[in-house]
Structure I
Amino acid sequence: MPGPFNFESQPKSLRNLVLSTNRQLAWNTALADAALTQRQRFDGGAIVELAPTRRSDIDYAGKGTAFATGGQVTSFDTKFSGFKAELAPWIAGWIPAFLMGKETVTGVASPYTHTFAFDESTRSAVPTTTYHEDTADLKYKCPDMCVNDATFTINDIGAIMAEMTMIGTGRQIIGAMAALPALAAESYILGSDAALSFGPVGAPASFVGRHMSTTLKLDNQLAVHKAPGGGQYGIFVRKGSPKFSLTTTIAAKSVDDVYTLHENDTASAYTLTVNSGASAQLQISIPQVHLKTTKLGFDGDMEVWQLEADETTCYQVAGVAAISLQVINSVPAYLMGA
């Protein structure tokens with residue numbers, strides 16, 4: 001065979017993802033380029049899947065063959081999965097804003113304090129537009145994208161790790177942005193700066209030194225709403241009941257102050273505060289925790305308690321949200337319509 005057969009291979013490190021602080025004011029209406037301002041560092045393995053649903057006549061008789069003789073695409077779905085990133089202040093606020101949907105901002109100048117909670121006033125998810133460059137040639141926007149779930153992993157050293165999944169109505173607009181935004185310099189929110197306060201409501205204690213790791217998961221249980229007249233795309237994305245789970249590992253000590261909370265079903269306050277700078281802070285607050293499980297485990301030769309709680313054992317009392325996240329950064333606000 002004649003050659004040559006060389007081609008320009010495409011490294012994943014040159015892929016790009018651009019996000020926006022803005023929400024879409026209308027479904028099926030992509031944000032303008034000017035609203036897409038955050039060129040985000042991310043694990044290059046994260047991908048958008050454009051998944052078609054098809055029909056065919058393969059299961060029907062009367063066609064003289066066991067094989068299909070025709071078919072067509074009946075719908076499209078979009079999913080952005082595999083996103084992983086070190087937790088910088090901008091994305092630390094963006095993920096809970098677009099997942100939880102309720103934001104309260106204080107501060108008239110940077111740093112701003114953002115408090116996030118699940119928005120229970122609506123079952124509609126918060127749509128935004130993402131921009132992707134997968135190869136030198138394949139560049140596109142995905143409107144109607146909504147954050148379905150997120151995981152924050154806090155270890156003893158290094159940046160907190162964030163993961164998330166987004167789903168959309170199946171729409172995709174092929175074409176490049178006029179220009180990519182500049183890549184911002186980043187600071188990071190570090191696990192080594194995490195200070196855990198935990199214990200009976202009204203009398204929590206510091207667990208700095210004994211707190212080994214924490215994983216927080218948030219889930220919107222999103223579903224794409226499809227109905228006759230909507231064509232091949234979803235009409236909008238709706239939320240299910242909000243879910244969350246917390247797993248924390250704490251070193252045991254000679255005088256028990258952990259298992260007894262589980263044994264007595266003691267209402268406990270849980271606050272994990274991470275301060276990595278004036279504009280790089282995260283706080284996870286659960287005011288009424290009842291431990292779901294407390295398992296004895298081992299870190300090498302050291303005994304540890306593995307604590308678990310979720311939305312079924314963390315209660316909303318006196319109107320105070322069952323869980324809230326607070327982020328301090330330089331962003332004036334998320335979720336503004338555009």
Structure II
Amino acid sequence: MKRRRILGGLLAASALPFGQEAAWADTGDGPLALLVAGPDGEQTSRWGNAVALAMEPGFPGTPTIITQPVGGLDGVTGANRLDALVVPDGRTAAIFPGAALIAWLTGDSRAHFDPTRWVPLMAGANSGVLVVRLPANAAPDLQNLRAMAPLRIAAEQPQSNDLAALLALARLGVATAPVFGLRGIAAKTRAFMGGEVDAVFVCGEGVPEDIAPMTAGGGVPVFSLGALGADGSISADPLFPSLPDVISFSGSATPFLDAVYRAAAAAARLDFVVVLPKLTDPGAVSQWRQAGQGAIITPALTSAASASSITLQGAPEAAAALAALNTVTTDQTDLQSFLAKSFGWQPG
């Protein structure tokens with residue numbers, strides 16, 4: 001509720017103006033638009049309103065950016081709308097949750113879009129941490145994790161942020177027995193505290209506060225997804241600097257599992273991503289990117305991000321996330337076969 005109040009409060013705040021040094025493209029008169037892939041008033045919608053307000057001073061004349069919510073929480077309908085109906089004239093950008101990318105990655109039949117061709121502007125990155133109830137006096141290392149196999153991990157379904165954890169554990173050679181159908185952190189925490197599962201992957205906004213009850217109940221953070229750099233490198237999560245990321249936890253893996261894990265992790269880290277449609281004029285791209293770069297340093301947006309345990313990122317980091325998806329396009333069919341064989345799951 002604290003995060004919701006702060007983010008909602010941005011709608012009444014004014015973003016501070018910032019310097020404009022680039023040569024701006026001509027956007028003409030009238031407002032700009034931000035397509036919001038999600039229902040009005042929900043998480044992506046609230047970020048969309050906040051981002052639009054923070055970006056407005058970055059354009060000549062400070063035009064209004066009108067937000068246009070569309071579709072459901074997973075963002076698939078909005079993503080379809082962007083690719084099928086939005087003209088790449090530089091007047092309309094879009095904001096999506098990472099869930100839309102998970103749907104595309106796992107072959108959801110509703111997904112008729114290609115995120116690898118979008119033009120990234122900025123993003124909000126969240127944490128992802130695996131919490132495990134280890135045997136008494138056991139160190140949080142790979143040997144002890146493998147000794148617990150099959151690891152009972154709480155999960156909603158493969159087509160969710162839990163995909164990153166399932167693929168991480170497969171990459172590490174840890175056999176799992178997922179307990180599916182646990183939607184949301186409250187249900188997963190209850191299952192963990194009740195001894196029904198051994199592990200929970202905590203991912204999204206407010207990860208530090210969501211982990212707290214489980215660590216108090218004997219859970220130990222074992223690894224994180226880490227942070228993705230603009231050059232594609234993985235470093236420690238800034239909120240969990242002493243926690244190893246999956247790759248440093250164990251660097252060896254088959255090329256297939258490494259590629260699909262990296263793609264799923266890139267999607268799971270994205271609380272939201274702001275993009276332009278493919279084929280947008282480079283001048284308009286430059287204009288939107290400078291507005292996005294200014295937005296991520298406005299006090300109102302940085303305060304909301306801090307309250308939500310979100311790291312605001314510019315175009316280079318957002319581009320690296322989409323590039324990670326691009327590396328797995330040839331493996332999507334194999335991923336779907338892997339999920340069917342391992343978990344009996346088929347895309348909807």
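Every number here is computed from the coordinates shown, using simple stated rules; none is lab data. As the structure is a prediction and not an experimental result, all values here were calculated from the model. Cβ atoms are built from the backbone, for glycine too; each structure is taken alone.
Thinking of I, II, which structure, once Cα Rg over 2.2 N^0.38 Å is computed, gives back 0.98? Don't skip to the answer; put the middle values down first.
Details: I: 1.15; II: 0.98.
Clearly, the read-out refers to II.
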Report task. For the read-out relative contact order in percent (Cα under 8 Å, 6 or more apart), a value of 20 was computed from one structure; give its label from I, II. Result -> I
Query - Source structure (of I, II) for helix-only ellipticity at 222 nm (-39500 (n - 2.57) for each DSSP H run of 4 or more, over all residues; to 500), computed value -1500 - result: I
Query raised in the report: If mean count of other Cβ atoms within 10 Å over residues 182-189 is computed to be 17.5, which of I, II is the source?
Result: II
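Who wins on distance in nm of label points 7 Å out along Cα→Cβ at positions 70 and 286 among I, II, i.e. which is largest?
Working: I: 5.6; II: 2.9.
Result for distance in nm of label points 7 Å out along Cα→Cβ at positions 70 and 286 over I, II: largest is I.
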Report summary line: If distance in nm of label points 7 Å out along Cα→Cβ at positions 62 and 190 is calculated for I, II, the one returning 4.8 is structure II
